[in-house]
Each structure stands twice: as structure tokens, then as C-alpha cells.
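See the structures that follow.
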Structure I
Amino acid sequence: MNGRFAFNLLVLAAVAYFVWTAFGYEVAARRIPLLIGALVLVLQLWVTARDFLARKPDAEEEPPPPGEALRVAIFCGWMLLYFGLFVSLGTLAATFLFLLAFLASGRRLAWWGALGLGGAVSGVIWLVFVYLMRFELYPGLAFGGTLPAF
């Protein structure tokens, strides 16, 4: 199994879980998640099947480019940082701080641009989910949120 196919399977599993959990919402609240989730599930099934059928079973896989493991580790570190910020500070603060740090690091964007983009994305999330849809976003452990029971 190559890395691309494994990644597609992982994304497919995540989307399937998203659709499955949407059935736990009340009827009015599940419409949009199910609509979006079903569309993404169909598209991801198509991508995964296309990747599976395009594989050559006897062909040797080419080695990854130099430094690929380091890039993957850095990417995983960024995702762990966002997860930690999300759990501790909540949706809006985590999104703002993550975008600010990610975009300002490595000279991807000037600090003022990262600040503006982080604020804009957090503002749009608040506008759409809190103000328009009356959806309560996760506040984070620091602001009274709790972790789900396992």
C-alpha cells in the first residue's frame, strides 16, 4: 500500500465518521452536515477508488524525495498544535492563533497579513455558525468546555 492510497483511506474514514456522527443531531441540525458530508463522502469514495484502480500491483514504489520524513513530521506537529489549541482555548481562539502562527512563520505572510487573515477567518466562522446558525462552538477547557466521555 502506498502512502497516497493510505492517506485517501484515512480521509475516507474521517468523512464516514463525520457523516455517521451527524445522525446523532436533531433533525433540523443534521440537514447541512449530512448534505455536505454525503457529498464529500461520495467524492472521496470516487478519489479513493480511482487511486486504487490506477495502482500497478507489480510496480516498485519510487523512494520518497529527500527530506520528506521531516516535512511530514513538521506537518503533523502543526496539526497537533492546532488540536492542542482547539482543546485548550476553543474554536475561535485556536483558529485565530493557529493561522497567525502558521502564516507568520517561515515568512509565508507578513505578520499584519497573518493577523488580518486569522481575524477574518475567525470572524467568518463566528458570523456563520454563532450569529446566523445559532450554533454553540466549543469554548475550550480554559473557558468552561469539557472533553467528551470516552
Structure II
Amino acid sequence: MRELLQYASRFRRLYQKEFRPQGEATGLSQLEMDIVLFLRNNPEQNTARDIVALRGFAKSNVSTAVEALEHGGWLEVLPDPESRRVKRLVLRKEHCREIEDLAACQERCFAAALADFTPEDLTVLRELMSRMDANVQRALAQ
């Protein structure tokens, strides 16, 4: 279905367009902003491995971005108390305002994409996306 790929491509363009001013204001790349938002929105999934697995970014790109975010003072890389091999990524409070601005930008993108959806439409969309995800997972497991 070509349409699905077109929808995804258009949304990605909207997302990048909306985030461009945020990137200029903060000095962050799109990937760095995506990582900051991932950590903000998923505080329990706070390792580079989590980001790679759940967002599908290349491990090398995440590693480079995490290093830049650490050097820029956006996050701390802390050892896990239970496993010395695991490093936890923790957002720094010094950038709380900028992080919330990024989150607001993300919300605006989703609000624009779902502007005329009713609550019932959203329920149906979630159900359909969940079914599609289950199909994709089954196909990947084969």
C-alpha cells in the first residue's frame, strides 16, 4: 500500500519542519531532539539499547548523539546500580524548560495530524494500528 508510505513520509516532513526552529534554538540535531523526547516520554526506558530497540535508530547514531547530549549538558550517563555494564541516561534539570518546549512542539505535530478525529476515530485508529503492528511482529518473527 503506497498510501501508507506516503502518509508516513508526509508526517515525517511535518515533524521535521515543526522541529527545525527548535533545533536552531537549542543547537540540537533532529536525532538529539528525538532522543531527549524519548527519554522524557519513557523515563523507564532509559538506555541507549532501549532507544535503538524501540525507535529503530542505528546504534552508532544513538551513541554519537548521546555523547553530544552528555557533552552539551542535556543528560547524564550513570552506571546502573545492579549491572555495571548498563548505563542509564538521565535528562538534566538544567534544560527542563527547553525539554518542555520540545514536548509542546511534538504535541502540536500530533494535534495537527489528528485535528478532526473524534474520540471514536482515535479508538478505531488505535485498534487498526495495533492489528497492523501484530501482523508486522508476526512477519518479523518468521
Structure III
Amino acid sequence: MVARILVLIYLIFWGCSPSGEKIVEKRFPHTQWVFPDTLWGTFQINEPASCKDLEVQLDLEESYPWRNLYVLAFIEAPDGFRSQSRLEFVFSDSLGRWYVSNRKFRTFVARQISFAAVGTYRVGLLPYIRSDTVRGIRRIALYMRSCSAE
């Protein structure tokens, strides 16, 4: 009976965890992300035009002060070309009801994208808010995986 429960717990954690290659991961020991601390990671594209999904996970403290977070995302191609996008993550509605459980927020940043060139890419994440410090963040991670068959 105990073995079945342990297997069930393992399967729940496995099923709820993001799949794919971890590109960026940062744990904030003081639960604050300080501007201009850009988080960088690299990933390899071996086949041109292969379909990829990018997923982010943010772990927040109960003390996180806002209902959303803006982040600038940079992608540098192997030839040095850099593009950027502003991302908004919304954690709660206007009444303060959280969309996530246990303050762990997970969403796709991009779905079914393809990269034209083969090589090593860099991706960066930078907080984009009116304050120099984002308080209440325990961890941020960015994952890349092959597109799911739909």
C-alpha cells in the first residue's frame, strides 16, 4: 500500500512538472529580483525550422505585491541578431483571487515557434517594472521542448 502511494505521488509530481530542456533557472535566496539582473541561458538548435514551445515557471511568495509582472525577453541568434519582446504574466484577478495554486505560476511564453538557423542561441529575462527590485519571487525557470502533436 505504501509503495502504491509513493508511486502515485511520484507520478503527480512528474506530471505537474514542466517538461523539456531547462534553459534558464534562477533561485532568489532573498526573494527579490534586482534590476538590471538579466538572467541568461543558452540552447542549441540542431535542425532548422524545428517546432519548439517555450514555457516559464515563476514561484512567488505570499508577499508578492502585484497582480502581474512584466518581463523583457531577449533572444540572440547565432549570427548575433537580437530581438526582444515584452511579456506580461497575470497572477490574479482584480479582486485579488490568484489564478495559481501554491503561488507557482506556469504558462507558455511562445507556442509552435521555429528557429531559422542552426546553432547556439541565447535567451535573457529582465524585470520590466517601475521599481528597481521585484520582491516576493523565489524562483524563475524557462523551459524549451519540442512542440506537442495537436
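A short reminder: the numbers here are calculations on the coordinates, not readings from a lab. If you're wondering where the values come from, they're calculated on a predicted model, not measured in any experiment. Cβ atoms are built from the backbone, for glycine too; each structure is taken alone.
Structure above, values below:
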quantity	calculated
Structure from which 1.51 was derived, Cα Rg over 2.2 N^0.38 Å, for residues 52-99 alone, options I, II, III	III
Answer label among I, II, III for the case where mean projected area of the Cα convex hull in nm², calculated from the coordinates, equals 12.0	I
Answer label among I, II, III for the case where distance in nm of label points 7 Å out along Cα→Cβ at positions 28 and 124, calculated from the coordinates, equals 1.9	III
Origin of the derived value 21 (relative contact order in percent (Cα under 8 Å, 6 or more apart); candidates I, II, III)	II
Per FRET efficiency 1/(1 + (r/R0)^6) of positions 84 and 132 (r between Cβ atoms, R0 = 25 Å, to 0.05), the highest-valued of structures I, II, III	III
